[in-house]
Every structure is written in C-alpha cells, then in structure tokens.
1. Taking relative contact order in percent (Cα under 8 Å, 6 or more apart) from the coordinates of each of P, Q, which one would give 14?
2. Of structures P, Q, which gives 3.7 when distance in nm of label points 7 Å out along Cα→Cβ at positions 99 and 203 is computed from the coordinates?
3. So distance in nm of label points 7 Å out along Cα→Cβ at positions 123 and 243, computed for just one structure, reads 4.6; which one of P, Q is that?
4. Identify the structure, out of P, Q, from whose coordinates FRET efficiency 1/(1 + (r/R0)^6) of positions 163 and 227 (r between Cβ atoms, R0 = 30 Å, to 0.05) was calculated to give 0.40.
5. A value of 37, 23, 16 was derived for semi-axes √(5λ) of the Cα gyration tensor in Å; which structure in P, Q was it taken from?
6. On mean count of other Cβ atoms within 10 Å over residues 147-154, which of the structures labelled P, Q is highest?
7. Which one of P, Q has volume of the Cα convex hull per residue in Å³, for residues 131-210 alone, as calculated from the coordinates, equal to 92?
Structure P
Amino acid sequence: MVPKPHAAPRCRAGTHRRRAQAIDRLALQRILEAVAAGTLSPREAHERLRTLPYEDLHFAKLDHHRALRDGLPEVILGTGKTPAECAELAARIVDQSDRLLVTRVEPDQARAVLQAVPAACHDQRARCITWRRDQPAAWPGLLICSGGTADLPVAEEAARTAEMMDCAPVRIFDVGVAGLSRLLDRVGELQRATAIVAVAGMDAALPSVIAGLTAAPVIAVPTSVGYGASFDGLAALLAMLNACAPGVAVVNIDNGFGAGYLAASIVRGAALPDRSEA
C-alpha cells in the first residue's frame, strides 16, 4: 500500500509545542552562531544536533531527533496507550518529521490516528500505521520469509518497518519446511540477499534451513503460532536459539518490528558504508 501525499495533521499547537520550540531555538541559535564564527565545524554541529531536547507531552517525552541518530523517527508502540495519546503522538511526529510508524495498533487507536493524520495508511494485518512525506529510496537486498500464513502478521510488521527505513523488501511467504520444495525454488534469491528475516512458529526450523543455503545474515523471529506445547512461542524461541547453522541471530517472540529494523540497518549499512551519508 503506497502512502497518500501529505495532508496537514489535525493537532493543536499548545504549550508543549511552544516549550519545545523555545528550547530548540536557543540551542540551535548557539550552534549556528558557532558555525558562522568558525569555532564549530559543520560535522561537529551535526553531532550536537543529535542530542537537542525532546518534547515533553506529560504522558510521553517525544524524541524528535531520533532520526538523526538512528535513521528512523521515534516509533509509536500502540500497546498500553489510549487512542487519544496515539493520535497526539502521531500528529506531533508528522508535524516535525518526514515519516511515521505506529505499531501494534488496535482498531480504536487506528481510527484516532487516521483522524489526526488522514494521509496515513493502516495495514490491518501488520497492525501498523505508516505515513511518509515523500517516496522512499528503495534499497534492495532484503528478503522477508515466513513459514506459514499464520506468521504473516509478524512478517508484515517486519516488512513495513523495513520499508519505513528506505528498504524494498521482497516477501517470500508460506515457505515452511513442511513443504521444502517451496523454499528451494527461491534459492537463487536467498543467495543474492544482503539480509534475510525468517519468521516461523511451530518447530521453527526455517531460519536454520535458510542459513544453510546462504551466506547472508539471518534474523530469526519466533512466533506464538503452534499447537499444545508451543508455549506461546517459547518452543520456537528455544529452537531458534539452538539453530545449528551459523549466521542466525534471534529476536524476541513476535518481534517483527525489531527484526525489520535490524535487517534494514544491515542493508543500509552495506549500501552506505559512510554513515554520515544516511
């Protein structure tokens, strides 16, 4: 789903915004004056800008400069937040950033965020809301693989996260080891990949099999999918931690966001060895 063009979010410019802007203006003015005077280099100024103050919304402290440090604006985790809180955070991020990612949104939270940011897109399967001001760069080299269709919510969360970090992930879904020929048909793509996310529940063998077929790093994501003694994904987590193939790193159960972020960081790092260009 391609995000719509930017539309101004509906939000109030209250005391929180004025307070943050006053702090930022003072710090920014000092940095710019130092650059103009020649006592501070542009690179040093960039480093200082990474740590300018956050915006205090009382219920949250919003870090508007995270993209300078990490390459992605602060991501909103919907879990535990009210719809109104999600909407206010989203509106404030869109007001000052070029991208928005909200994860683990419930329907009522999604409705509130979409009212605040009408141009945003809601992916119900991934439980994510995304928005960006412009079209992304499309760094190739990332594959998102899932064992079965029950793993798709987590796999799509990983893919949406990677897209927000300017990657163009290729989705290879429903290639679990119960039907190994489905995966073997894609060996060429596996071997050309820069990084691979492997999402699986049940016996969680998919990451080991993939890692045995490619030199690319594999980020394994255990899911809480399985029967009986799967223990809500604990069995899959332990299986992945005990993978016999080298080159497998494991994130937490159902953590598609963490896997997508890590994989995109690998792809971006390979494409841009000089991080200052990112």
Structure Q
Amino acid sequence: MKPEIVLTSRASGGDFKTAAQVARELGFDGIDWNLDYFRIAAASNARQAFYDAARSAGVPSGFHGPCHDIELGHKDPRIAKTAVHYLKMYIDFIKAFQGTHMTLHIGSRSISMEEMSWENALLGLKEVAAYGREQGVVICLENLKQGWASEPERLAKLAEYSGASITLDIGHARGSAPLREGRVTLGEYIRPFAHRIRNLHVYEIETLAGKHQEPTSLDNIGPCLKWALEQGITWWVIELDDYDAMLRVKHLLELGLDEVAKEVVDLA
C-alpha cells in the first residue's frame, strides 16, 4: 500500500488557482484546502470559480476548516454557537466534493483554558460531526500542541462522544509537552485514539514558536508512518509553508519509506 501524498494550500497565500496548478504539475495525489488562508465565497458564482480550480488539479480534495476566528469550545455561548453554524455552512460548501472530509480544531491559537467550556466543546463538535455525516462529509478533530486536544485521553473523549474521526498531526504530537519531556512515546501518546485516526499531517515537529519544521530524514517520524500504512491510513498532508519544501518531503517519502527501519510504532 502506498500513501496519498497531499499538498496543503497554506503555501498559496489564498491563491487557490496556483495551488491547484502546483499540485497538478508536481504530481501530488491530493490537495488539502486550508480555510484559514482563504475563504470559500458564499456567492454561488464566485464559489464555482473555486470548485472549477480545485477540480482542474485532477486529484481529490480534503479540507482544513477555519480556526483563527472559530472556537467550538468557547465558554461564551454566542461564540460557540456561531462556530457551529459557520462550520455547518462550510460543510454545505464542500459537500460537492464527494467523500471529502474536514479537519477541525478545538482550542486553537493557544487559547486559555479559562476561556473554554468542555460542555460546549462536546456538544458543538457532536452537532457539527452529525451534520457532516448527513451531508457526506467526514469531520476529523486534530490533535494540537497544547490544551485539551493535546491530551490523548481528552482528545479520545471528544472524538468518541461526537462520533468524529481524528487527523493525527505528527508535528503537534512530537511538539506536545508529554513527548518533549520524555514522559511518553509517540505510540503511547496516540494509543487512546489510534482506532479513530483517518488522516495524517506530516512534518518533523512544531517548535515552541509555532514553526512547522521540514524533516530531512525519516528517522523520527518513519515508524509512525509505517504504522499508519499498516492501518490503511493513507491521506498524508505535508503541512509546510512553501511548495519547494513540500516537494522535497514528497521525494523523501517516495524514496525513503522503504529504507525506514521495519520497526513500527508499538501500540500493544
């Protein structure tokens, strides 16, 4: 089994036509449209321009929902409920891409836990995930570097309660306190929610300053990638900020996976 190596549109600065062209010309297997870097138009004619560009790439599209101004778990019920409605709107916008998914955050931008409500997070994610199922869009919750979504047991509870799948961000996991401090292995970290993982975000690590680092080898992330392939998890988004870096990692994955040690992440 081979992975689908996916380009993220975050490198485009909102130029979705160029992102589609680059994905096609550089031979990526898919595009992950990051909606924090541009928004899909509400006007149907303008929205059609995005649909046409995305389909011109000739590869499947996945989506990363907006998170800069969206917080399902906010303690202010107006903000939390607005997030639910806004994400439902985006489900309506992207359901035209049959079998697609949308990755969501809970606890973005290092929000203080004092501003968060666990109940709002649970209920909001459940409502959005249920609406996604009705419309044929799989909702995936992403693990983050800090906050509830960085804590494996809490992440698992959010996903189980809501019925959401999970996007495993390897760089967030490796940059989280439990791994940085050596308290757990990557396998121990993902074990509580491993059975719900649908997609990967692939890069070396997210630094304390929030920078996604490009891997120059597969020494650190290779075992996790091999485990993912064994589980049939093949949608791998190279979540970096420029096209040249994504192309280098694409080549690294294509040429290096077979050379990675046969050892895989141990979830026993």
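The numbers here are math on the coordinates, done by the rules we state, and not lab data. What you see is a predicted model, and the numbers here were worked out from it, not measured in a lab. Cβ atoms are built from the backbone, for glycine too; each structure is taken alone.
1. Among P, Q, the structure yielding 14 for relative contact order in percent (Cα under 8 Å, 6 or more apart) is P.
2. That value comes from structure P.
3. Details: P: 2.1; Q: 4.6.
Derived from Q, not from the others.
4. P
5. P
6. Largest calculated value belongs to P.
7. Attributed to the structure labelled Q.
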